[in-house]
Each structure stands twice: as structure tokens, then as C-alpha cells.
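Enquirer: There are structures below to look over.
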Structure 1
Amino acid sequence: MNSEKIKAIKELLLKKVEKLQNKSDILKDVEYKSLFDELKTIPNDQKASFGKELNLLKNELKDIISKESYQKSGNSKPLDVSAPFDENQNSGSIKLLDQRLGSIHPASTEIKIITDIFSSMGFKVIESLEIDDDFHMFESLNFPEGHPARDDFDTFITVQKDKTNKPYVAPAHTSTMQTRVLSENKDELIKNNQDIAYVIPGRVFRNEDIDARHEHTFYQVEGIYVSQNVTVANLLSVLKDFMSSYFNKEIKIKTQPVYFPFTEPSFEFAVSCIYCNQDGCPICSYTGWIEMLGCGMIHPNVLKIAGIDPSKYNGFAFGLGVLRFVMIKYGIEDIRHFHSAKLEFLRQFK
């Protein structure tokens, strides 16, 4: 049976089904059933094309039958899945629970705000990876094998292994991108005296007990700046300007020493409480200060691994937790809200 004959039978069946009171009776039609009998007898090299056309006809007839069943069930028209919600509102074929538009997740919104501020300072933006290797996670950041500081970055590992036979990991910090960014831009730094200035947003993972302040999956923004004659004063100035812009108010800052293997010296960076102006409140635990992030001058060993001479160049790095910033900015008491999918929470950020 050639395609022209199939088309002729198809036209005949479509005319018949229009006149039928019960559309499903078309599936019992002699002409329709003869097509399936014909499929069993035609040569194998013709079965594929014949079967394709037969399926198209079958689906078209089923669509007509489905529309009839919608109408008999009291619906004025069938549901058009490709149409906007309001087109289907009165069809009766679906009960619409809510027609309000969704919103961008607050983490995505704040990452855009944060990176835009740094972009205005001359930093470029590149995204972090969500699966990485042990070298970039630890060794390139001055965490040698067996270093006790690795315990502070306990993360999730995969069964798949890299070329050194070590398992790939879910990064516990966006610092895994430091060596990549430094290595890929060192020629511009050395040959063209072009500063390396990047911020790196990304999702990170840690094996944490979940509570109001800790999650196993969260977001960070890493900052890297390398040039000649960079000082701690440059680092603090950049962070102070960023904080004032982000919180839209003038702030005071303070630092205290801390240990990170990949920076030296290293600091905990705090700002004056944006709520009480240092009078003391529950947000700042009545200290007048809120710890915001970790930062420091990039360790010479990290620069060496990236192929940059630390006797000629130096720089700073910092890493901030995005959800911590959002919680402080909006007075959110529990980090678990961000992954709860609670609409009443998310709609506050439209």
C-alpha cells in the first residue's frame, strides 16, 4: 500500500469521525483496521515508513476522541498545555492553584548584586566548578597531603577518580578556582603588566550538620587580585567599599588574625552592626560587630604553583558566604528557608 492510498483512507476516516456521535467508534472502522492488517503483509523495507504514517493517523484520531471526552465531562474546551494559564482558567480541565508569576531565588539575585558591585571596581566575573579534583581543592592551595586543616573542609567525594587515582570532590570552597585563574592569566600579568582581578561565584558543599546557621549546600563568592606592591591596605579598602555599597550605608571595619593555609597573613573581617550602629543587639550578639568573611594576602606557595614569582608579584584573596550576607541584609533567622521551597518565604524577594 503506497502513501497516497494511506492519505486517501486518512481523509475518509477524518470525515467519518466528524459524523460519529461516539468518536471512539472510529477505532472499530473496517478501513482503519485494514491498515493494521496491511502492515503485517508489506515488505520489511517499507514497514518503517508505513508504520510512521499509521502512528500519525492513530494519534490524530485519539486527539479527536480526547477532545470529545473533555467536552462530555462538562468542559467547555480542552486544556491547551502550550497556552498561558489564563487561557485554560475556564476550561474546567485543570484546577489552577495559583497564577502568580514566580521570582528569582534570593541567592541568585544577591550574587548578581555582589558581582555587579565588584565589576564596577574592575573585577571580572567567572563561575566556579561544582566538581573538582584534589589538587585544586587542596594541594594547589598549600594543603599538603595529611594537613590537619583539610578537616575543616570536609566535603563529599565521588566514586570516579582523576588521573592521579584520587576521587573527584564537590568543592567545599570557591578557592578551588584560584590556581586556574592565576595560571590562565599569568602571561597577561607578566608580559603586559595587566592586573589579575576576578570574582568567582559558585555553589559549594560541606559535610555539615544542618541547623539554623549551617547547610551542606550553599554559595560563595571568591575574590582574587594580583599585581605588584599590593598591600593589606588595598585589601581592606576594597572590602570596605564593597560592604558600604552592598548594605547601602557607611560602615566601620575591623580585622583579627586567623589561619588559612592559602593566605598569609590571614584575617577575619568584621563590620559595624548595620542594625544597631554598635549599640548592641541580638544580631551582633551585643558586641556591635558582625563577622562577615575570611581574607588575606595570597600565600607565596600558591603563587609559585600557578607559575607566578612571589618576589615580583603579590595579591589578596577573600571568600564570602552569599547566604550569610542575605540573612544579615534582610534579617533572616534560619538558613534552611532558602532550600525549603516555601512560597511564602520566596515571594518576599520579588
Structure 2
Amino acid sequence: MSIPRLGILEGFYGRCWSDQDRLDTIAWSARAGFSDYIYAPKSETSLRSAWAEPFPSQLKQRLKNLSACCAEYGIRWGVGLSPLGAVNQFGRKEQSLLAAKLEVLEALQLDCLAVLFDDMCCDHADLAERQVKVLEFVRERQLASQLIMCPTYYSCDPVLERVFGPMPDTYWDVLGQELSPEVGVFWTGNKVCSTSIAAEDLEHISRRLRRPLTLWDNYPVNDGERASNFLHINPFSGRDPNLGQWVDAHYANPMNQCHLSRLALATLPNCYGAGGPATPPLTFMERCSAELGNALACELTKDREAMTEIGLHRLSLAQRREMLERYKPHTGSAAQEIRDWLNGEYVFDPACLTEAMP
């Protein structure tokens, strides 16, 4: 059985992780069986709407720290850059601005550069050709050992066409034909947030794109209007262990709650049989205890249904207050994330267009 590389892709909307939490997660991921990390939070405007402007000093230092941390723990690392507007006009000015940004990124010793065209409206019949032009410009500069692109239509979920407009008929086929074979392509499955992903679902699109896919798994992410009402702390499920036939890497997009995300993330290697049949998966209580300690694990086990199935929007004020009282004595970042969630501090970001539908 072919096992893809496993990675964490910090690619959600809304409240960001702290710099220290991010560094701690990289160290944790190396122990948990992950090999890759990509920094691409949607709220990092310097990598999206303000991509053409110079990086602020705080971001430069953050990226340097990430590079050093990943090197220390043997993690392949990358950055996601969304050159918004470049597909509309990619003349000398835009090329000069992009080249300048690539020079800055090159100094960070990236293993991977992800050029992201997701979640942007583009009304061009030749959209694929325009995106290939940008990608070839980037590829010629040999910035990183790997280049991955995220298409505007990164799933066959009809929500993407409802939100971003009709996809050109030949969009995926043109990408497959004209993209250099070494450029990876992100895919989220049959849905933007796929509850299950089967190898047979990926075969068709892999053949059209003429390359193995790079899976962008939108679990346990919870940044949408509906999803933010839940804490996705259950293990991965519905992921075919044979995905490696059509996938070269499997990245998981975590929750806004950094430490609680680890409860789900830790189970991704199990989808590919990590540990073998002689090592059965941990129970929910065992997983929570291993990550967060026995006391907090007991409370989470008690509230598992409320957090994962009932949801914040359906908990009464009295229920929230009772839960807050129980979590008040607990110290640590995970306990604080739970309290903040109960207090409604992880608000929906309206920029997450894939859930902003009638």
C-alpha cells in the first residue's frame, strides 16, 4: 500500500494561532508522524490581498522562525501565496511585483511554495491558461523544490460554481495538459468539506489533471458559519487507506483551536494503517488523556456529544454557564480554547464564501 506524505496546512479563515502555538505544533507534528507543514492562513493579508506589498517586519520574523523550527524538527515546510488579481492582469508591473515577492520568499529556504487561486471570483473563459502563465513564471525562478497550485475549482462540489461562477468547460483538462508535470494540484475531494474520500473518487480527476493529487483535507477545520458551532475533536474517518494510489501528499486543515485540533490530527496516520494491526487505535478518552491530561480528558469525554454533535448554537445559556464553571479550574491552552469557544469568541468570518450561501 502506497502511503502519501502527511502534512498540516494552516489554511483557515478567522482567528489565527499564536506564533508560539504554531511553533509548538510543528514540534508536535514531527512526533505524531507528519512530515510537512504549510503556512497559509486566510487572514494573513500579506500573502493574499496585499501580496504585492512588502512584507511587514513581524511577518518576516515569523516566517524566519517557522523556517528554523521546521529545519530543527526535520519538517518540510512551505508558504501559501495567493496572487489575487494576477490572473486578470499579468503584465510587466504584476510580474515585477511577483518577482520581488519571490525573491523575499527564496531567502526563507522553502521546501514548498503553494500558489493558491482558491476562493476568488474569476470570470475568464481562459482561466486555466491564465493561471498556468502565472505558475510558469513562478516555476522558472526555481524558488522551492516543490510547487503546488490550488485551482479555483478545487472540488467537484457545486457550491464552488454557485459562489464563484461557472467553471470553464475545459478548466481541469487544460490544467492537466499545460501545467508542468512537476507542479502539484490541490484537491479537497467530492465536497469542499468531504465527510468521506474514496480512492475511486480521486481516480477520475487525477487522470484529467494528469498527475497524482495533493489532498487538501478540510477536516478538522471549523471556520465556517455552521462549522464554527462545533469542535471537531473526533478521529478522522471515511478516508480510504488506498488513497495513496492517486495522492502523493495528504494535508489536513486544522481548526482555529490549535491545541484541540491535535485530538483529530493525531489520528490521520491511522487512516493509512500506522502502527499496524497489533496497535489498535486509542479510545477517545485515551487520546484526550495522552494529549491533554486525565482531568481535562474526563470533562471532554463527558461533553463530547455537546461539542461535536449538538453544537454551540443549540446549547442553552444555562448549559454554557454550567460547562464554563467546570472548565474554569483547568489550566493550559486547550482549556482556554474551550472556554473561548463557549463564550462565542471564535466567530464566523464572512470571508469564508464557501459557507456564505442562502
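None of the figures in this text is laboratory data; all of them are computed from the coordinates on show. Note that the coordinates shown come from a computational prediction; the quantities given were computed from them, not determined experimentally. Cβ atoms are built from the backbone, for glycine too; each structure is taken alone.
Enquirer: Of structures 1, 2, which gives 4.3 when distance in nm of label points 7 Å out along Cα→Cβ at positions 272 and 312 is computed from the coordinates?
Expert: Working through the options, I get structure 1.
Enquirer: Where is relative contact order in percent (Cα under 8 Å, 6 or more apart) largest, in which of 1, 2?
Expert: The structure with the largest value is 2.
Enquirer: Kindly point out which one of 1, 2 the value 0.8 was derived from, the read-out being distance in nm of label points 7 Å out along Cα→Cβ at positions 136 and 184.
Expert: 1
Enquirer: Among 1, 2, considering only Rg/Rh (Cα atoms, Kirkwood Rh), which has the greatest calculated value?
Expert: Largest one: structure 1.
Enquirer: Next question. Match the computed value 27.5, 75 of Rg and Dmax of the Cα atoms in Å, for residues 40-143 alone to one of the structures 1, 2, and report its label.
Expert: 1
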